[in-house]
Structure formats: structure tokens, C-alpha cells
1. One of I, II was used to compute Rg and Dmax of the Cα atoms in Å, for residues 93-228 alone, and the result was 19.2, 61. Which label is that?
2. Which one of I, II has volume of the Cα convex hull per residue in Å³, for residues 101-156 alone, as calculated from the coordinates, equal to 99?
Structure I
Amino acid sequence: MTRVIGSVAEAHDTPPSVSVVMPCFNAARHLRASVASALGQSLSDLELIVVDDGSTDESPTILAALDDPRVKVHTQANRGVCEARNAGIALARGQFIAFLDADDTWHADCLRELHAALVHSGATLTYCGWQNMGLPGPCGEPYVPPEYDDDSKLLSLFDNCRWPIHACLTRREAIVAAGGFDPRFKTSEDYLLWLKIGKDQPIVRVPRVLAFYHFHDGGQATQDKARVAINHFRAQRAFLDEFPGDARRIPTQARRASMEGRLVQRGLECHWSRDLAHARPIFRTLLLEGHAKLRHWKYVLPAFLPHPVHAFLVHQFDRSAPPGG
């Protein structure tokens, strides 16, 4: 069900320049701030499409109280963030689409600067700097990414997700042509979309910190280290399967380092921090996907034992290890 705030004439007049798609599932704690961030942009020629993905908290009440003709609320049964964003894309009327999760925010000039960069350059996608709010130390410092539109662009975009989902603006036609978000992936879904779009299309950087990713104690997808690592690996494999021509452009050594090399690294990081709950599925994936080397087996094989047995073996190892060893 879709509800438009304001009159039908207001909502279906001249299409806005930018459509902002905001998936929402039980986001009542942060929803007001995120909505205010979108509606408070200095580029006011926008529509905000909030897709309520089956919320059971106060989110529907908050959305019902909004009074702005630029807001459109679409309600659906819970189908996950990919399906929610795809529903928003289908409703979007703007030439450009931005995505803002219901717990993140923008600088007031974010959309204006991203839109100006796209219009001026004729590029398909533009990205900016961001800041991780709520993280201590260097991880919480403002960050402006480098230029990626060079001869190594494919390898750079294949290796990792280079910007958060709300730190970019993209032409709607490119998102639709790429098939939107792949619902097979609960994380890395944005990485796969940007890779599909950016590999052949021009992208341009806005070298300012304009997007803010808010870390909090709620359930965030990035907190599941195993799922993040495994989904990234499988999204890379899905890309290689879909685009064999591009796969041949990526050197074998670089591909292996980016895929199984990173998966091993993430598993070892969890193992040595004794986070077995996340290490175990990563090591099992290595073996089941055929990427476990002989040197990895001392980590991989125990991951198939019952968790208490695995934990006991690690505890015995820690007890017998020499101090400082």
C-alpha cells in the first residue's frame, strides 16, 4: 500500500530531480532524524519515498504524522532491505536516485553537491566522503575517498565497496538497467550494484564529507562479521559468473587475494580474537567453497566440530601456550 502525503496533484506534478529511497524496519529510534536530514536538504526539488518493510514498532505512527507533500510512504510485508529498496526504486520519479537508511543522515548540502557534480560532468554516479559516527579512534575520523575513475577502476571496485550506500547519487536508468538490488544478499548488496554500474560507466568524486553513518547498539547488518565476509565473497563470485568478460580483465592473483585471501584474513581475525561464533562459519565456507589450503586446515577442521568442543580445544591451547606466545 502506498500513501502520498499532500494532494494527488502535488505528488504527481512535475517529477522531482532527485528521489530519495529510505527503507524502514523498526527504526523508530532514529527515523525522525533521518527523515529530517532528507527533507532539510538545500536541494529541495526531491521526493522522499519511505518503504515501511513491515515495522512492528512506532515507525508507522511516526510516518503517519509527517506533513510534507514531498513524502510518499509505501507499506509492505517484511521482505528485507533489498526488496524494500527495489520497491522504492519502482515508485521513484526522479532522474537521480539517492538511498538513505532510516538511521543515517546527510550534510544539508549533500544532494545539492552530488547533483551538481552529475549534471556538470555527465557521469552516471557520483560519490563523496563520509564519517562513521559513534566509532572511536581513526575509524571515526572523516574520510574522503580517492578518485576511482582511472585505469584500475574495475579492480578497485571489485576489491571492496568504496563508499556507503548513502554517500552517492546515481542516475535512475543505470540502477534499473543493473537490475536493482540482488535480494540474495543481506549485506554487500550495494557493493554488487555499484560494481555493476561503475565498471563501465563514468563515476565522479565530490571531495567533501557529506554523509554520516551512525553506529549504535541496535541490530545493524555490519555487526555480523561472518555474514559480511561471506556475502562479500559470494557477491564477488556472482559478479564473475554474470560478467565473464570482466572476470578475464581481473588478474588471477589479484582476484584470489581479494576473494579467498580476504575471507581467510577475516576468519583468522575472528579466530585470534576468540570470536568463534563468527570464525566458524567463515572457515566452513572456505572448505565448502573449495578454497581451503592445507595450511588452513588446523582452523577449518575444528569449525565442523560442535561449538562447545571447538571452544574447549581452543581453551586448552590457550592454557598450554607459553606466556607471551
Structure II
Amino acid sequence: MPARIVSFFLAIILTTAGVAFAQAPAKEHFQNAEVLYDWVSNSRGDRLRTFVTRPRNVQGKVPVLFFVGWLSCDSVEYAQGETDGFGALLLRLIDQSGYATVRMDKPGVGESRGTSCDKSDFQGEMEGYQAAFDSMAKFEFIDTDRIIVIGMSNGGGFAPLVSRRHPVRGFVAAGSWGRTWYEHMLENERVRLTSEGKSAAEVNSAMKAFAQFYDLYLIQGQAPGQILRDHPQWKALWYDSPDGQYGRPAAFYQQLQALNLGEVWQNVDAPVLVLRGSKDTVMSRADSSAIVEIVNRVHTGKARYLEVEGMSHGFMVDNKFYAELVPTILNWMKQQLAPSN
């Protein structure tokens, strides 16, 4: 009896007996790259999945794109293809660049183990990115003298901290921030309240309360629930968890607030490309342009700001991924990776 028929009947018998078959998880597939799976760890012992891609039919060492991800607990692995604009940008850069790439799933996301994402703080996540960055040295096909770091959303703000003192050829910050998290959140609250149709008087009153609320939360280190217990008059203003916000714990944002991005970016002497959509309601123009202003104040002309008319935070224009973003980034990267640079 052919082996495949034996396997078929065996499957029926085992299924009838209550033995479950686990389907292999879907994996990414690229026309021009192959995916290698690896692990890194942070100081808390979290075991973090990394995804390393190597371009097909390329000999010798190649440049590498290191991705620093967003705030949410979504995986950077897109086994189902381009399910959103972030995935479209990632997958197209991987398949069209001809470079190696490295990504990491944060603690508790995808196959990564350890603290669940909704409980993990920024420090543990940062250590994971740094470990993933350091791990590139063991791959013989990666040229660690030709690295571009691409930060997406939240990751674009602190991207230079990932590479630490290792020289890179450039940074791309897409939909990112370069001010304090306190300033970012106050502006976000104003935008949110206005978009909800609140009157100017209602917005003004709410902002006065939010200024005090976020001081206690982000700077003084109190959890939202504790603040509301002490200030019950603000309960109607709060719309998220008593322990955190946007699916991450309060400590995560308190650690973001503690960052000095002015110091981080003024020490960057590599070229920087800052991208933002004019319809981005998550990261404002002031958030993104701050990076350019900080870099160029110290290193004139090193940073470039590009705003795409009509593009959202998720790189969409008229509900479609803005495809021109890919060649724009690729052309800029090729300039930075040219032999004379």
C-alpha cells in the first residue's frame, strides 16, 4: 500500500482517537529573498524571535536594513501578506531592495516568549532590539559596515538608541516623533477631542485637566487609575485602562517620557530621512519635524523632511498603500550606501 494512503488512514485513526494535528504556522515567502529564523534575549530572559532575510542569487556581503517596530503588540511577521500599510512597506523593501534585513518581535508577540506584550515595559523591548542589532555580526552575508536603520512610528523616535555607538549609513524615521512623550500626548488629546466634535470651550477645559493628568502619569510616575482615584473629577476624560494605555502598561510610557530625544538625535551624524503623511493623526508634523530640526542644528543638511500629501499614519492614500514610498526610500538608501559614503 502506498505510503501516502497509509498516512491517510493513520490520520483518520488518530483523529478518531482524539489525537489533534497542529497545522504548521504560515510563513512568509519572498520572490527575491529567503527568511532565516533566529533568537535573541534581553536581560529579563525573554526569548525573542528575529527574522533575517538574505537576498537570493547575491554573492558576498550585502548591506542590511534593520527595522525598529511600532508601539502596538502586532507582529512584524506578515505571513498573510500585505494586510496593512506597515506590512506593505516592510515586505516590499525586503523583496525589492536586494539587501539583507533584520526584524524582531517584541516580548510576548508571535513566537517571542517571556513577559506578555501588554505587561512588558520599554526597557525590555529596547534591550531586545539592541540584542537583535548585535546579532547581525554572526551572519557572514551581512556587511555590518553598511547598515540602514528604519524606524516605523514609535520606533523611529528612539532608533539611534538601538545601534548605540555602532556607525550606520543612515536612519529612516517614518511617522515618528522627536519631542517628549508628554508633548506628543497633549497634542494627540487636542486632535482627538476636536475630531470628536467638542466645542472650543470644551477642548480648552479638557486640555487644562490633561496637562495635569499627564504630568502625574508620565512625569510623576502614577498609574491612570491611581490618578483618577485622587482626582475623581477627571474620570469622564479618561478613555483607557487604569493600568496603562493603548495596550501597553503605564511604565512603558513613563520610560518613553524619560528619554531625552534631543540628546539622542543631536548626537546623530549619519544622514536622516524623516517621512510623514499630511493626514497622519497619530504623529503630528511637530513630532516628526523635530527630528530634522535637532539633527540639522548640529549637522547642517544631514536630515531631510518629506511630507506626502494625503498619506495617513499607516502609509495609505485614498485607502491604498502609497506605493511611491518604496522607490523614494530605496533611492535615498542607495545614495547613502554608495561606495563614496
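1. Numbers: I: 14.5, 41; II: 19.2, 61.
Clearly, the read-out refers to II.
2. On the way: I: 125; II: 99.
Source structure: II.
Values quoted throughout were computed directly from the atomic coordinates according to the rules given, and no laboratory measurement underlies them. Owing to the predicted nature of the structure, the values given are computational and were not obtained by experimental measurement.
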